[in-house]
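Nothing in this text is a laboratory measurement; each read-out follows from the coordinates by a stated rule. Model, not experiment: these values are computed from the prediction. Cβ atoms are built from the backbone, for glycine too; each structure is taken alone.
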Structure I
Amino acid sequence: MEKLRIVLAGCAALLALLAAPYVFSQGTAGEITGYFWSDTIGWVSLNCQNHGTCGTSNYRLAVDSAGVVTGYAWSDNVGWISANSADLAGCPSGTCAAQFVDGNLTGWMRAIAGGTPQSGGWDGFIRLYSVSPAYGVTESGGILSGYAWGDTVMGWLDASYAVTTYEEEPPCADTAGYYCDGLNSRYLSDQCVDSLIATCSYACHATYGACIPAPSPEGELTVSPSIVIPGETVIVSWDIDDATTCTVTEDNDSIDDSWSGLAGSEESSPIDIPTTYTLQCDGLEGLTLTATARVNFRPDWQEI
């Protein structure tokens with residue numbers, strides 16, 4: 001039964017993942033400092049700290065906790081180069097925003113001087129990462145490397161002179177899987193999507209992270225003695241595990257014996273006819289237990 005429950009939880013997890021949006025891992029916000037180098041336009045300064053000019057020209061490339069880059073860089077030859085979303089709208093392809101994703105600086109930047117009547121058709125866009133053809137700016141341990149590309153004016157921009165204080169948290173691959181949060185069975189995907197699978201009615205398995213089926217109520221009902229003569233009483237006893245409620249009743253219309261609780265030991269009314277006592281218990285998840293114990297009369301022997 002437990003294996004079946006784990007399989008069902010896995011199916012529910014798959015459905016939850018299909019419906020869940022992709023979520024990038026979060027990191028520690030920072031900045032990019034240093035330079036890009038282009039053989040055609042020379043140095044591109046990524047932060048006013050490079051020259052100590054922040055008091056008069058306060059520009060920088062900032063990186064938020066989601067890895068999104070905003071702000072401006074500066075080139076003495078082409079002017080401001082922007083990473084702001086408003087300037088990147090209409091980028092040639094893919095996602096326009098400049099963003100660190102799994103160690104890659106993806107998206108675009110754009111020279112503001114491009115796209116003007118004086119630019120001669122140059123749009124100013126700089127592609128930071130490409131799968132085909134394969135090139136791009138990457139980050140490891142805060143050090144940037146690789147190349148970005150800008151058509152017509154920029155050419156290749158070497159990122160190996162730049163560093164960042166942004167720290168990208170690793171993906172959730174090492175910790176992905178099912179886990180318990182109290183009675184909640186949850187699933188953490190490789191992309192750090194955290195989904196509620198089910199709220200367990202009984203318990204959540206600490207190792208598998210899946211709901212444990214509730215056990216059936218167990219125990220017994222006894223009467224002592226079970227054979228009496230008319231007018232005698234008996235002791236009715238019961239002790240039940242894994243139940244939420246229990247009641248004991250009888251089928252003798254001339255008495256009115258009825259008790260409740262998960263355990264008990266009660267003296268009956270005087271028994272005047274054979275009587276059956278019935279125990280009815282309810283457990284979790286609709287599970288039940290029914291038990292009976294019968295009181296009979298001693299035979300009335302006569303000598304002949």
Structure II
Amino acid sequence: MSKENPTSSEVKETSQKARTCPECGKGKLMRDYEAAELVCMGCGCVVTEKIADTTPEWRAFDDEQRTRRARVGAPMTFTIHDKGLSTTIDWQNRGTSGKKLSSSQRVELYTLRKWQRRVRVSDATERNLAVALSDLSKLSSSLNLPKNILETASVIYRKAIKKRLIRGRSIHNVTAAAIYMSCRQCGIARTLEEIAQAAGLNKKDVGRSYRFMVRELGTFVPPSTSRDYAARFSNKLVISGRAEAIAIKILETAKKIKLTSGRGPTGIAAAATYVATVLTNEKKTQREIAEIANVTEVTIRNRYKELLERLVIEVPI
């Protein structure tokens with residue numbers, strides 16, 4: 001009489017036998033995909049025959065080629081309302097052989113496309129999500145943000161929809177706030193003014209939506225660091241790497257003596273960048289740096305004096 005349900009000890013024993021050679025008992029087994037066999041490296045015994053080859057059928061010489069040649073199609077993404085799992089009907093009125101379709105077939109295909117669009121966005125929540133994710137993509141593209149920022153912002157917006165935080169609020173303000181929160185979480189230096197200006201919105205409205213989402217979602221958002229802004233300002237001003245390193249060193253020293261506490265990261269980063277350009281004798285005015293950092297010249301001047309006094313930095317006159 002055969003057993004219907006094997007015990008856990010029998011299953012463990014069977015899996016243990018599959019990992020060891022039945023002849024010598026060693027566990028060093030090698031998969032030979034050319035011969036489709038599982039061979040023991042100790043005695044050469046063929047443990048299993050006709051194994052399936054799970055490796056790709058193409059060659060890849062680096063990680064980029066390996067990613068592009070994945071056989072599973074496009075990856076799942078949160079930047080599309082259906083996560084990229086649905087299908088689309090091609091807009092070309094041609095058959096599989098490349099021949100043009102007749103008038104009746106074109107009418108039928110038009111109807112299929114129309115219903116396909118309606119099915120993909122079936123209710124108001126999905127329509128809201130589709131519009132919001134489209135705004136997120138446009139704003140991310142205009143700010144030249146990396147893809148991980150867009151993915152993180154999409155996840156944040158989906159959490160806000162799940163908790164019903166979007167009702168009664170502007171979609172544009174919430175999407176801009178999600179982008180700003182994503183930049184803060186991923187350590188990308190972007191100011192609230194910059195994001196509001198790129199989105200064509202009021203800074204106060206975006207800031208209000210941002211604070212509301214942080215409070216309701218309970219998400220930890222790390223504070224902006226002046227070091228990230230200093231590196232960004234250096235790239236925009238096209239100054240030398242030596243000046244950038246000096247600016248970062250000044251900010252690290254200022255942080256140790258708690259000079260950065262209670263001060264805006266953009267202002268003190270702009271002042272440190274100005275000090276670095278003065279020390280390296282690179283001709284950059286306070287007005288140039290103020291325009292790049294989106295702060296006033298008075299702010300740079302005040303932070304500049306504080307850095308010179310507290311850090312005892314001597315600059316050439």
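Out of I, II, choose the structure whose coordinates give mean count of other Cβ atoms within 10 Å over residues 29-36 equal to 21.0 when calculated. It must be structure I, since only it matches.
I have 15.0 for mean count of other Cβ atoms within 10 Å over residues 253-260, calculated from one of the structures I, II. Which structure is it? Going through each structure in turn, the value belongs to II. When mean count of other Cβ atoms within 10 Å over residues 101-108 is computed for each of I, II, the one that comes out at 11.0 is II.
When Rg/Rh (Cα atoms, Kirkwood Rh) is computed across structures I, II, the figure 1.17 traces back to II.
Name the one structure among I, II that mean count of other Cβ atoms within 10 Å over residues 125-132 of 19.1 was derived from. It traces back to I. Looking across I, II, the calculation of relative contact order in percent (Cα under 8 Å, 6 or more apart) that yields 13 traces back to I. Using the calculated result -18000 for helix-only ellipticity at 222 nm (-39500 (n - 2.57) for each DSSP H run of 4 or more, over all residues; to 500), pick out the matching structure from I, II. The structure behind it is II. Structures I, II were shown, and distance in nm of label points 7 Å out along Cα→Cβ at positions 181 and 285 at 2.2 was computed from I.
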